[in-house]
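Listed next: structures, encoded as structure tokens.
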Structure I
Amino acid sequence: MASTYQPNSKLDLTFERVVDVPIELVWRAWTTPEHLMPWFCPLPWKTVECEIDLRPGGIFSTVMRSPEGQDFPNEGCYLEVKDKEKLVWTNALLPGFRPAASSAKKDSTVEFMFTAMIEMKALAQGTRYTATVIHADEAGCKQHAQMGFHEGWGKALEQLVAYAKKMQP
């Protein structure tokens, strides 16, 4: 089935990188809680909890801790899971595709709804990695950009690469 996603430069943030890590390790780093927690948010922030039920409708939940020690829970729902190819999740839905109430986001690290896509493609030298976050409106997109989307997600990817290079194949 073909994707119905249509890029929109006013609503979407994206970046693409080629990393020198095999796709199997990138996938495992994204889909296994104990492998996701060490790299998922840019230091000095830390991911202190993670729950993954890797299937459409399954939970994707993290708790991020600020350098000051404040915890920020983030709960979402997987929309699409294609082994070693694509992960799509949203914070607009809770597990089981239950709509998230906007008031439930008050303790989150973000105050806007988004859908994130991580796409991977195996290359001879590693993995092509594309991260795209789509937003409901321009205000949410701008807020996410001002929060440091490119820098933060880029730093997290650098941390993933460094971590994956230490993982056993």
Structure II
Amino acid sequence: MRTSGTIMPSSRILVKKILGYIDFSKANVIVELGPGNGVFTEQILKKLNKNATLICFEIDPTFYAHLKAIKHSQLIVLNTSAEFISLELKKLGFHKTSHIISSLPLTFIPKEVSKNILTNSYQTLEDNGLFVQFQYSWSYYKRLKEVFKDAISLHFEFRNVPPAFIYKCIKKQQ
């Protein structure tokens, strides 16, 4: 299974656009799925409020080692699959997250695994929580719509290399 969806790190423009969707003053727990080399991670850590926690799920050994080298008291890096988001958050004493940012290459992940990741992410989100996924094609819209129903919008950032589709999904209040 591929663990990286591109050969280039995400651009500062893409990072700024995606992080612009988050109200960091109200975010207590933010989860990052597939942080890779930490381009998003480092910027999230700069914006976190003093009581918030960032939890990263990274299975690639090289990326995991790179992320573990980031010394920050609000950062937790896990070397496990994003499929286990609910279980891992509970182990850490958290039950919900307000935001999930995913850089996972979902189109390269086996269908059953990606389905589990999306379903468990949805269940872990607080009501009105935000799930942001970026991909390099619009092909994942249908799968995200199956989970988030009509609470999904598609955006595009052409200034990234390669250009990125941004799926902004909200867990509607139940």
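Computed from the coordinates by the stated procedures, all read-outs in this text should not be read as laboratory data. If you're wondering where the values come from, they're calculated on a predicted model, not measured in any experiment. Cβ atoms are built from the backbone, for glycine too; each structure is taken alone.
Structural remarks
- Once distance in nm of label points 7 Å out along Cα→Cβ at positions 100 and 124 is computed for every structure in I, II, the highest value turns out to be that of I.
- helix-only ellipticity at 222 nm (-39500 (n - 2.57) for each DSSP H run of 4 or more, over all residues; to 500) from the coordinates reads -6500; which among I, II: I
- With distance in nm of label points 7 Å out along Cα→Cβ at positions 92 and 140 derived as 0.5, matching label from I, II: I
- Between structures I, II, the calculation of FRET efficiency 1/(1 + (r/R0)^6) of positions 28 and 116 (r between Cβ atoms, R0 = 30 Å, to 0.05) yields its largest number for I.
- Each of structures I, II was scored by relative contact order in percent (Cα under 8 Å, 6 or more apart); the highest score is held by I.
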